[in-house]
Structure 1
Amino acid sequence: MSFHMHLRAVQDSEVRLDHAWLMEFMGAAWDWDVRQAEHDAGIAEFIEKDFSSVHDLCEAGSDLSQGQGGTWELPVFGGDIVHDPDDVQPPFVHLAPDAVRRASAFLADVPFDVLWAAAGPKLHAAFGPGWAEGDVRDIYVRHHAGLRDFYQRAATAGRAVVKAFWY
């Protein structure tokens, strides 16, 4: 079974906070060619399997004093949830442009090393004894950098972000 978090930066005026509409909108972009093209264009990001632990990494910095941008938004699970009315499919999450700016500020203001110092030992332990800490750290460095760059582009463009969690 695969677990993926898929993020798309879009004009907020194009988004409908309706689960069926979001299923179609995000589902159409889950096709590998579309997903890769959007990723290459800087308007999509995705994390396979590790997204919950990337949230744990980010959450380790949420108690720090707020940055220059004011109140932060957490980049993985933060946002407004749009539930499936039949409670069968996973929910979608929407971040309005102001929340995207706050998530971008969080990723820019809190250095990765600070997050890793707080959450790294627990995240490393979850990988098991066969994994070197540096290898696990490198995985999270890449996830953090990908999210930071994605949110920075989305915030600069004044876009919203829609997140899907595919199981």
Structure 2
Amino acid sequence: MHQTIEQTMERLPNGTRRLAALLRTPISIDSIWNILTDYDNLSNHIPNLVSSKVISRDANRVHLAQVGAQKLMGLRFSAQVQLELIENRDLGVLSFHLIKGDFRRFEGLWKMKQLKENNGTCLLYELTVQGCLGMPVALIEQRLRGDLKTNLLAVEQAALKRK
């Protein structure tokens, strides 16, 4: 199954980047939602995510601790974040923002909309990120662009395997 992924990137002030990637897939919203909200197992599905653990849950608010790792120019780079996610299943939106971690800003959302033509899903992933001082933005920018695409396809693959 070959999918087209549309991507955009904006350069915002102070080394902040806003990225978005969109995937149209024949997989149902429920299947994708189930993968994205299986927080303790996300690192099994998403490349470069080393660990993902639920710290606490209060109704639709979830606090997560995640560690991501990358190889940049031969060096291993890892980042830790604590995120608050807000699940809105009715709207198909999973939004998140940084509580604390190795970024000055890290927030975004996963948004799912049902497609009419094949009962599939339009999956949007948006991320606004601002690295810490000394984090070379140009380097992470290229990685992030690749990662967004990889992450969308990984979620799709995980949902396919679970069917």
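Please treat every number below as a calculation from the coordinates, not as lab data. On a predicted model such as this, the values are computed, not experimentally measured, just so you know. Cβ atoms are built from the backbone, for glycine too; each structure is taken alone.
Details
- When FRET efficiency 1/(1 + (r/R0)^6) of positions 18 and 114 (r between Cβ atoms, R0 = 41 Å, to 0.05) is computed for each of 1, 2, the largest belongs to: 2
- With relative contact order in percent (Cα under 8 Å, 6 or more apart) derived as 26, matching label from 1, 2: 2
- Structure responsible for -15500, with helix-only ellipticity at 222 nm (-39500 (n - 2.57) for each DSSP H run of 4 or more, over all residues; to 500) calculated and labels 1, 2 on offer: 1
- Computing distance in nm of label points 7 Å out along Cα→Cβ at positions 98 and 130 across structures 1, 2 gives 4.9 for structure 1.
- For the structures shown (1, 2), FRET efficiency 1/(1 + (r/R0)^6) of positions 34 and 74 (r between Cβ atoms, R0 = 25 Å, to 0.05) is largest in 1.
- Here the criterion is FRET efficiency 1/(1 + (r/R0)^6) of positions 58 and 138 (r between Cβ atoms, R0 = 30 Å, to 0.05), and among 1, 2 the highest value is seen for 1.
- Given 46, 25, 11 for Cα extents along the principal axes in Å, for residues 82-145 alone, calculated: source structure among 1, 2: 2
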